[in-house]
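Before anything else, here is the set of structures, which you'll find just below.
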Structure I
Amino acid sequence: MTEKKRPVIGILSGQYSEDNLSGLLTTIVDELKDDDVDICFYFGTVATELVEKYSLDDVGFGCHYYSLFSYSNYDAPDILVIIYGNIINGLKNPMDIHRFFAHLPKVPMIHIKADSSITEDEDNILVNIDNHAGMKDCILHLINDHGIRKIGFITGQMSHGDSRIRLDAYKDALKESGIEFDESLVSYGNFQGYVEDNVKELLHKHPDLTAIAASNDEMAVTVYRVLKEMGKNIGKDFFVTGFDNISISAYLDPPLTTVNQNYAALAKLCVRKIREKLSGKVMASEQIKADLVRRASCGCNIEDVAENSGKDNREKELLIMSRSNLSQLQLNSLIATLILRNLQMRDVTEKRFFEKLGNLMNHIGTKSSMVCLLEKPLLMEEGDILTAPPYLKLYMQQNEESISAYDRTDAPKISYGGMTGIREEYDNEPVSRMEFLLFHGKTQYGVLSAEISLNDVTFYETLSLEIGSALFFLYLALEQQEMSRALEEKNQILDYSASHDELTGILNRAGVMSSMVDFIHEHKDDTQNTFAVVMADLDHLKEINDSFGHPEGDYAICSAAEILKKALPEGSPFGRTGGDEFTGIMKIRSEEDMNSFSLRVRALCEDKNAVSGKPYYINVSVGCNTISAEDTAPGLKDALKKADEKLYEAKSLKRKSVLKEA
């Protein structure tokens, strides 16, 4: 691995679609834009609880979810920023964080919103927002300022560190206020918007409930929807709070009371830690304050001029943006589908596939990209995580100026850190790259690395799924091609076996009869279109077998076949039609050619006997008869009968004994 030109910052997170995550990462990129560093992003795929929510088959997401992060080894990052809370968000069976770390590069790590079980040191620090104080302030506000002493609480999954912290804050606020904790008032959600059942269950258990605190704003939005369906008047007879202060919270009806996590400040704090580490300073864990944002949903009578002025215009902007984003998503989905179809070819090869993929990446405006695949596709199971192998193979490298495509025979190997080295060959300026896992079903292929902006992540996530499916069809097609080739070879062997004599390798009876008919048909328009059919017989085969054994008899048969092949004009079909019998056909100019053929056979027999070293003679008797191109199958049969009669006459002149000493 060549020495890197610039430090590489790897950022590992869950899906980019989360509201606050996009703001956090955008700010990190903006803050680092003047620093001479590369940034590589790794975004988790669709959460398994979402797949389950809509009764979809888990088409590989659960098997591959964590594997993408293992590919960070090939970028050789100098620092990893890990947003573990977002990585496990929405997962039914989150992986133990320490097992997760074991598959990552051994480099300094900055953990944002991390699990509290992480051991901290100067190369392993936590950067977070004070979730506990923020949530506690929110619950105390409901109790102290609004007199509400029975508060339902919807939390995220307990595998998420923030969920546990916010639940503890809820309990501590109750304890400080002298209210006994009631487990039945807590519903365990998923930190995503799929908590309708949780809300309904709370209200069913506690019909007198008048307040619900949600552990994040996405769940609070669902609380709003359920309450409005039930005819509840939020902010008047029922009170709701959230946590996070996502952009939509101020524009709900009524605006949502929540806790502001200052993600801009968090991003700047993270960048400060990155700079400290790169400059050789010691990093230390740090957290920032989370502030309660009071609005009307908790019962406060607040007219926030700054937030509510121009609200109608803002809602119009959001609606326009929503429709615009939907149109773009529809267009991108169409493009991705067309790309998949375009990659499916009849006579496919790996190299042609990746050439086409490179051209498509150019067409959609990708500044640069790479496809790096495992040596062999890997079948994964639920809970697996890829242990990064010693190398990947580079199958496609694309930039605005060139495309390079390879197949498995010539694809360059990429060891740990190799992807960074390849990028720096054509990227002289700092870049931001996104890495996307390529898989189909339970089969994992490798990774797509693309130089794109954060605005394009959603499209390329969809595109990577389509490319994974295209790879499945590619290798299925290649496998079918290989099976077809094997079947064709098998059929050729069967055809050969059906038409050829096993001992001599020349045609058998069926093969030679068919070939003779074809030979006549092929040459019927020739100026010279007279033919002679040949019947030949190895003399004294029984005596050779009886005196010297069948192996010697086989030798004599093969020698006879060799002699006849040399004697016949090139391209003349002939074959073995019995134990010691041979049949063939040749083109002739006159009957004299038949006599010449008989003489050639006799001369070749004498040559063979002179050098064979065998104690017996190899002699071949022949009989020939003419046939014209106009003769039909019965004519061929008659000609063969006459040639056989002439053979019988010739055999009457054979040697009395096959033995050379006789």
Structure II
Amino acid sequence: MINSKLHDPSSIVVIGGSDDITKPGGKVLKNLIDGDFGGKLYVVNPKLDSVQGIDSYRDAALLPRTDLAIIAIAARHCPATVSLLARDKGTRAFIILSAGFSEEGEEGAQLEREVVSIIDSVGGTLIGPNCIGFLNSNYSGLFTTPIPRLDPKGVQFISGSGATAVFIMEAAMPNGLTFSSVCSVGNSAQTGVEDILKHLDTTFDPEKDSRSILLYIESINKPDMLLRHASSLVRKGCRIAAVKAGSSEAGSRAASSHTGALATSDVAVDALLKKAGVVRCYSRTELAAVGSLFLHPLPVGRRMAIITHAGGPAVMLTDALAEAEFEVPPIEGEAAGKLLEKLHPGSSVANPIDFLATGTAEHMGHIIDACENDFDNIDAMVVIFGSPGLFPVYEVYELLHEKMQSCKKPIYPVLPSVINVKDEIDLFLSKGRINFPDEVVFARAFGAVMNTPRPWEDEERYGVNDYYAIRECVDRASDGYLSPDEVSCLLDAAGIPRAEEKSVTSEGEALDAALGVGFPVAMKVVGPLHKSDSGGVILNVTTGSQVKDNYDHLMGIEGAVAVLVQKMHSGTELFAGAFYEPGFGHLVMAGIGGIFIEVLRDFGTMMVPVTRAEAERAVTGLRCYDLIKGVRGEEGVNQDEFIKVITALSSLLEVAPEIVEMDLNPLLGTAERVVAVDARIRIEKR
């Protein structure tokens, strides 16, 4: 539980405060003093009566009642100190800077558990241990520098790593990004990133609170909490961006399905953040750039004007914007001609609008006014303006500041001359502005923001055809892969179309089945996990003699227990599947199918429950989406039927959470239908 004593204490004690500002206890005390903390400030140091001009107590038992304790002493002394403060001094908020806890082994972990137990027993809040502290407008409880410029509407920054928090602030601050708070959760012994998001959500005040949140996450321990409260905050008008460290897989997953082989913990993280409407970033500079964009208005569309006096950056920006799915539309016609008359000869208004190295603030003003008032095919502007350092450019940046205030269409400043015109840029930033010094980083960050979907809404979804049939089948089945008949039962009950088929164990049954479904048929071995790899799939069987010969061949494959006789279907190969990821729940994947799943890796990933909107985004976002639409006269796939299969699969998983792996591969899609022609389901009654 996060309480008010952490955010707005009337008194703070630094346990282990010292005069040595090269140590955490000394530096955090200095930051508190320099930050003009308005409440009572105390120090405990067993050797000194005064520390940095503050009266010091040699024994914590002598302290008056204190709201917040910032602790910078050896880990082994923390439980006793915390106990004294919590039980005798009324302390209800604790920031433990000290290391030596769970990050160093079981002995430290036991100390950490003792501390948490004591604080929990009094309803207190713990930040840390092994963290750099907490900062907001009330006090500077960090032991590091730099201390960012604070603004109630700046970004709220929560980090799982203290050092990384410092590096991210260092990447952001020179560009003008401001902060409303910084919290380093360290070991997250009691309070993690998810808990702070929950607090921000449940206490959100739209009139006072910042609407921009940045996260650096080292581990997601409570994905349900993160999803619930991040998506709630985004729906309330907040913007959230996150870096999740550890995206690579050091080892291989023990999975026997295509979907299981594709599903990784990072795939789960990606699906979670996307479902929550959180912008995912992959570097410190990208997170800083996205955070900077959060403090700007976003355009209503994707049509950008690039205003520049330097051709190279404009070309690079154009390419990067196109990659991020923006348009840089041509500007032409009578209004374009009138604008060109106001610029130096040789200028171009085609877009990018290049007003040359000799362009002035007046020229820039004409261009911005034209983009604002005369060009209906422009939604926003990016201004690139640097300097070779020959003369001051204060008036250019002053005009840019004024236009950013007055224009309805957003303007984004890319000011690359951070050395040549440092003073001018500093003045620009002092007015509350933010600079994007690199045009490509800006474009990629812009794309990340604009391409992140809205958080999921619990809209009405397709239900299953027969809930009771699903439960009866699963309850009756044993752990492991289900038989073909059990798979058919589940697909029919879920409402997932499948090819007509029959499992047989004799030549005679095989022939009867083929005649029953009608030639041509496919014959598949039942038993081996990967039928294609073992030669266990035979297509286009057209005669009774072929049925008998193929039956004998298939039953001769090692592990064969039966043969599946199936009506032949044709169409574009698709796939849909599911995998249970511990902690996250079920992931549904869908994309282009067949033998190329792992090669193309072209699939969308969704967390259950999957809404129609989420399924549609996944399908239309495939790199091979043109194959689904139909290309070069080829028949496309019924997209609505594909989406129904995906959402029906999600509904099946909600009814039967015992399913841990599932493949529908391939699904064959035509303009009329999407049909499962091969399916595999494994259950595990956890």
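Consider the structures I, II: one of them gives 5.4 for distance in nm of label points 7 Å out along Cα→Cβ at positions 14 and 646 as calculated from the coordinates. Say which. The read-out comes from structure II. Can you tell which of I, II yields 30.6, 94 when Rg and Dmax of the Cα atoms in Å, for residues 214-581 alone is derived from it? This value belongs to structure II. Using the calculated result -11000 for helix-only ellipticity at 222 nm (-39500 (n - 2.57) for each DSSP H run of 4 or more, over all residues; to 500), pick out the matching structure from I, II. Attributed to the structure labelled II. Source structure of the calculated read-out (distance in nm of label points 7 Å out along Cα→Cβ at positions 502 and 654, 3.6) within I, II: II.
To test your reading of the models, identify which of I, II gives 16, 37, 31, 15, 2, 0 for P(r) over Cα pairs in 20 Å bins from 0, in percent when calculated. It was calculated from structure II.
Here relative contact order in percent (Cα under 8 Å, 6 or more apart) was calculated and came to 9; which of the structures I, II was it taken from?
It traces back to II.
Looking just at distance in nm of label points 7 Å out along Cα→Cβ at positions 78 and 406, which of the labels I, II belongs to the structure with the highest value? Result for distance in nm of label points 7 Å out along Cα→Cβ at positions 78 and 406 over I, II: largest is II.
Laboratory data are not the source of any read-out in this text; all were calculated from the coordinates shown. Worth saying up front: this structure is predicted, and the values here are computed from it rather than measured. Cβ atoms are built from the backbone, for glycine too; each structure is taken alone.
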